[in-house]
Structure P
């Protein structure tokens, strides 16, 4: 069960690295103003609630991109290892599991999309096609990530009797609940995100979108924190 220990150790880093990196960029942009140029400073300090700034806005200027980009590259690399090892775990318990390969396809595709997004973050092209391309890549990352997470939870649930001594079943249920919430929020949010402009019947969509982005980010990476607590350490 070497793969279980690998998945357990990788998962905590998949949570910690992006969480620390994104919030370090936020702190620099909103608090440590001596580190950043005047035009890039933000004075709305808690976008998880007020939506005062987007994640990309805090991460695409010097010096924050020096934190964000390497962190996302490392996270993407760890994600690829994470999904490959999950396939090995599932294969050990059920070689013909119908979700096994889907997990890897969507998981690795989401990691590649994250790499592409990180590469182009901060690159300035005043071009509508380029802006659309960036939005599509981010959308692909989110959708593929959630699909991969959903397939993994379904695969584990289909094996729950076989793996019961290796996992905390209550945490697996929490993962199912989390993924369900992420899917519901994504379905509800797509029409909101797609609305043109920043005002909708007096509602400032800009701030709403930003707050949603920050909170959804925490939800997505919390899946990996739950993975760490779900698997029992195998000696």
Structure Q
């Protein structure tokens, strides 16, 4: 696969710009758990995901994490090149949730492309708007939804991503995604199990009643 197949506005670039991108972009492969970007002081470059799954999250002073979005195949991460956008005033960390491959486009080159190419500038604005919408949705969930409803929605989302009702995930990892304490997640999961919604075992959670979880999450049944 070539970068041209993953970069949405490739055909609207000039031949010179395409050539520069092809020469400068580096295809990297990293194992699960690799920390790729750590805050605004770390200007890694623009990430274009070829395969795998990345996670972008923020971290409190106390070390509590909160996932703000995931990056899957063909997604683009701007926050890893945050130094090219002066308006970003918060630190985002990006890690590989699964073994992943991605192209890394140098920040200085992408900044120049935004200045030279209206399609690139417009596309960048679209990505920023989409990420802003995701963050606003997350804030709404935190402010207005109870922890049990958020957890039900998270389990369903994970099931969709993994295409399985058997999730290999720890209570601690779920707490990191949702920005809460592990003890809170454990308590709610035990309640879910007592109600027949899930079956818990060491390192795994099996969704036993999707319909009930969907109702709890306020989600339309599939």
Structure R
């Protein structure tokens, strides 16, 4: 059996969806329940956006940002205390830094650059390891793992997603307004859906789940049922 054939036998669940749909939370809980590896692809783009900002790069300078994507060292470390996975950017713990709205906007902007997506393609593919992988993002089921056995497209209304993000950020002690978050989410939806490369859209074989008004446990149970069936 070749390495490529062996890799294809490793099961993959992809969870794609717009910003604030809850895919990160759902993916983490499902991966934990299955005992599978987890790929937070958005964190990779946020990490590059963070590194570019720290280097003072103009995000419209595609060559400079692409070099940044190619050279930035990004590592994930499992928490020892059961907390969230730590994200290190060039050996700096940037876990909190990359979760700001500013970093999210930077990630969305650089994700529209084809050469950046190419630079991060193989890194994302490398997360496919036994016993299985849960990958969350925007093009996991359409571009990165088109052969995934189970694909989910998780969505919710823009208003609901803004409320979730507002609570999440307020819980972290950050100063935000619901109206500004709603505007940012709506703008990001348009940007992500209209980009020329890997636009945000459900894979043809994805199961659509609208989580508006649904408790997290209910969504997790529904996704686990899809995987196990």
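Derivation of every value follows stated rules applied to the coordinates shown; laboratory data play no part. This structure is a prediction, so every number in the text was calculated from the model and none was measured. Cβ atoms are built from the backbone, for glycine too; each structure is taken alone.
Here semi-axes √(5λ) of the Cα gyration tensor in Å was calculated and came to 25, 22, 18; which of the structures P, Q, R was it taken from?
R
Distance in nm of label points 7 Å out along Cα→Cβ at positions 161 and 193 was computed and gave 0.9; which structure, P, Q, R, did it come from? Here the read-out was taken from R. Ranked by mean count of other Cβ atoms within 10 Å over residues 17-24, which of P, Q, R sits at the highest value? Comparing P, Q, R by mean count of other Cβ atoms within 10 Å over residues 17-24, the maximum is at R.
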